[in-house]
Structure I
Amino acid sequence: MSVEGWITLLVLAAMVVGLVRGLVSPPAGIIGSAALLYVLGVTTASEAFSGFSNTAPITVAGLYVIAGAVEKTGALQPLVSRVLAEPRAVRLDLVRLVVPASFGSAFLANTPIVAMLTPAVTRWADEKGRSASTFLIPLSYATIFGGAVTAIGTSTNLVASGLLEEEGLGALGLFELAKIGLPLALAGVVLIVVLAPIVLPERRRPRKAEAGRSFTVRMSVEVGGAVDGASVEGAGLRSLSGVYLVEVERPGRVIAPVRPTQTLRGGDTLVFAGSVDDVVDLQGISGLAAAESDALDALHANHDVAFFEVVVGPSSPLAGRTPAEVGFRQRYNGAILAVHRSGEQLAGKLGTARLRTGDTLLVVAEKGFRTRWRDSGEFLLVSRLDAEMSGASSKSIWAWAAIALVVALPLFNVMSVTRSTIMAAILLVGAGVLRPREARDAVDVNVVLMIGGAFGLGQAVSNSGLADEISATLLTSVGSAGTFGAVVGVVLTTMVLTELITNAAAVALVFPIALDVAERSGLDPRLMVMGAAVAGSASFLTPVGYQTNTMVYGPGGYRFTDYLRLGVPLSVLSIVVISTIVTSLGGA
């Protein structure tokens, strides 16, 4: 292998390590690697940053604007109301949820669909005595399958389309991916409905903290208050519904387990664990105050506050840092009341707890908190706890019209997907559905930046000869498995990279490898790239490989291994279906 090939391999390996260990954010890792490969002479400036002149990033940005209009106008709320009707058999409820969600994600980014449905499904499950964990992973996986059906279903498909266009092979047609994505989506949804009730554990049950999603909250015993000098049982803290006292922290001493006869003193810090609603109820107990009461005083002073659940995203400044380091109170004009992290009990003050991607925070803030931060990219999900489900506004017709334009105009060859998406976004702003600032805030800039940088990585893999080396090694290693084995190798490589880095970067890296494998094995290169694009979205093994998986991690009360329970059979299904279709239709 050439010197450039080794340089590219080392840079990519360092990027993967940095992303997996959380040392750098995905945008910084991808763009930084592309820039470094340019500095080291592997790519030219036009090659390293070609993604930013490609249609893919601007198309993704336009689709985010449309999704923002759908969310703001509540265009999907009538559908949500029908989906979350009176419960029936679990599998029938799953069908009612995952089939519409999968269909919708073929034409609308799956992130806003999951963002809108997750709080609604969680409330519905609590009210109807169901476990939210039975439904939220299936919801995420179903939207992933749906996104593989059309060229606009996910940013991964748009990256593949842009790369094909740069290679002179032409952009993807709107429904061109359906020859692979539709059979996979149908089979995947069926498998989800069949297996989910069997393999997914009930991680959350209403009003039972020990069986569900446990938030950690710290309360202080007020000096001279109603609890000062009382025993745990006498203070009424022994038999709380849905919440239990984990330990008592006293200067120089931690008392755990806590006996019913333990006497409480003013200044003690009580650590509770419980479900989100019951943790909120602790705020009303006389003689107890939130341990972070200084930060809450200013908020409560105006009496116009609300409680929110938020999920920390991978690009959030909170990921890997403490609330104190970020200055949470000043930055967000709110305070963290409790934290949920699957499988762990957080120790120490919440202000000094180092947060992670996927952590769910219970935040008290002004009522405008969700409006300000829901499209910021810093939180994957922002849900107000006491919010009622509202109906669609009168402007929802504009959101539906925008979706119709994006689908119909490319379908009838009136204009390209990119042109129709930009036109639809302009229409929404012009009609007053979104203000210019709202349109800007609806765009996840980190995703756009990652897509732009990913193109440079693909160019480096191609220029350095690394793609040739990998494809030759791949074809040699599969041996007797022949063409089918080579396709499986490309699909499996893409799926592994998706779990380690991001789907857009995975497809960009595999793109030159897929073209080379297709040329060496006599397959249709276009179909091979389409197979890699679909495989790039097939992230079912971890809560961090795909954004929607992370969004449901905290709200579902899941543990890391829960994703494997349903994800392994779905990954095997994806490998088999994609490889079989590409091999059979690819002209081998």
Structure II
Amino acid sequence: MRMAQSSQSLSGAIWHKAPSLLSEVQTQRMAQHLRQAHSVPLAIAMHLARIGVTSDTLDDFLEPRLRNLLPDPLVMCDADKAISRICDAIQDGHPIGLFGDYDVDGACSAALFRQVLGQFDIPVYCHIPDRFSEGYGPNIAALQKLKEKGARLIITVDCGITAHEPLAEAAAQNMDILVIDHHKAGPTLPIATAVVNPNRLDDDSQLGYLCAAGVCFLLLAGVMRECRVRQITPPSGTMPDLLTLLDIVGLATVCDVVPLQDINRVFVKQGLKILATRQNIGLRHLCDVAGLATSPTTHTLGFLLGPRINAGGRLGQSDLGIQLLTAQDADIAGSLAIRLDELNGERRATEQAVQLQAEALAEELLTEDSARSVLVLSGEGWHEGVIGIVAGRLKDKYNRPVIVIAFDKEGRGKGSSRGVPGLSLGDIIQAARQEGLLLSGGGHDMAAGLSLHRDKLSAFTNFITQRARAAFGDAPPARSFVASHTLSVAGCTSEITDWLEKVGPFGAGHPEPRFIITHCQLKNLRWVGSEKQHLSVQLDDKTARPLPAICFSAATTPLGRALVANPDPGPVSVLGRVRVDNFRGGGAVQLHIEDIAIG
């Protein structure tokens, strides 16, 4: 398979062959066996062989079963304590309080508990903090309000692992707290009855890849098992069916960008099947307002539903997400879906304004030093509800970690960061906090949040720049693409797209395979879209009729500028993903171009 160097790539990227768990000879041999024994197209068989799928495991990979892969919840530290305490509350009929995060994972985590515990007629009070007035994580005032409502047990979901002070105060007031989280934990745990977090330093469960909703689902599976042992049943006489909640777990798994491996892949694959049945009233209405007209995919979860649920938390109405996910009335669900859709539109406009300013700062910094290994961008008055999205977009554009910080007039800043492989933002933010540079902070390898005062900005920037330089050397990593196999134009057929659907879902930890079409000409090159920002072209390698292809938002990229300067570069190799063109209808196959190399 031909690999391109940055000097050949029109985008300046390096093309790599996809890594394999086997030697190249063994990979080829296994791919041929999959092709012959199971009629798998060679390009797909090569992808499967590289990731370790064999003839014996193919069926289980294509149709993973929850019962085969669901871990025992008791492998997580403190899970036994948490399960026992929750079952005590159910058995005694005591009210339970939930304190969630304001993002999709937090809303989904809280919704799981409310949906399950509600079936036992247990009063469940939920508090989702306001991003702006309360900030991230538990605060003592909100915990006190839950207690005043009658909650004898309070469960924090998708937060709490770094909330040492408020949870210490809660313990002093005799509050019974369970912490269920998945964010990076420090060496000291908060005071609580139980702290269930597979990313605890002393947790050997190897489940640190779960999102918070995944941890909650696993814990609730343990609760249901213990309820059966204690012979606790809901008034209906029927135990809650956790499988019907996999659409919520799958949504959180995709939106929190955790690896689609092992049980996470089951959550998403089976969750999409549940979503397609539209059993959840709120998600049904949200699909309608989002204009979903096809079977749901990971794109549906990550780009249609997730941003709308997030919009409430980003723009000051943080509890709309859990209200929607747990709605039982169609009229209420419809109204909530419409409101979230409206807020999402407002979010996009606000995001664009902040992004333009942050991008201008990034260009200034890179003009001063093009090898800058990390971008720390800050501004006064930026809307803190969109800085995470802006950081992600600029990370994609500049291929290096980006931290975007919004300061208020008093110099208090809240920041959000997005990273690239090779540098753990969660670890660095924890270290900066321990150095006294931050007021608070924490997160994952690829995303983290923080707060600091303006007078610490310079020291923090120097701190993280030194860490990034130590990780990357004198320059950030070059943009790169990983290709699975070559394809001809004639090989880009519906059989390939059908198999890709079987092999999915794709996402973090299980990326959709890219393919390379070699020795082809670019025909009928056009710039399309409202701002002529997308490249439409046909690929001709003489093996079949030219293949339609598109490269989205290419006009301002190095690739786009190169093709504007020379729209007929001669024979090229084109790298991209094979997709079905649902935009024009008819199900035609097309290539979504990511890069083009000369020669």
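Rule-based calculations on the coordinates, nothing more; no lab input. This one's a predicted model, so the numbers in the text were calculated from it and none came from an experiment. Cβ atoms are built from the backbone, for glycine too; each structure is taken alone.
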message: For distance in nm of label points 7 Å out along Cα→Cβ at positions 186 and 538, which structure out of I, II has the highest calculated value?
response: II
If semi-axes √(5λ) of the Cα gyration tensor in Å, for residues 98-161 alone is computed and equals 19, 15, 8, the structure in I, II: II
message: If semi-axes √(5λ) of the Cα gyration tensor in Å, for residues 226-473 alone is calculated from each of I, II, which structure is the one that comes out at 47, 26, 15?
response: I
query: Hey, distance in nm of label points 7 Å out along Cα→Cβ at positions 114 and 514 derived from one of I, II reads 2.1; which structure?
result: I
statement: Value 4.5 of distance in nm of label points 7 Å out along Cα→Cβ at positions 394 and 458 was derived from the coordinates of, among I, II, structure I
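Once relative contact order in percent (Cα under 8 Å, 6 or more apart) is calculated for all of I, II, which comes out largest?
Values: I: 22; II: 13.
With respect to relative contact order in percent (Cα under 8 Å, 6 or more apart), the highest-scoring structure among I, II is I.
Kindly point out which one of I, II the value -13000 was derived from, the read-out being helix-only ellipticity at 222 nm (-39500 (n - 2.57) for each DSSP H run of 4 or more, over all residues; to 500).
Label of the source structure: II.
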- prompt: Comparing distance in nm of label points 7 Å out along Cα→Cβ at positions 34 and 290 across structures I, II, which is largest?
  reply: I
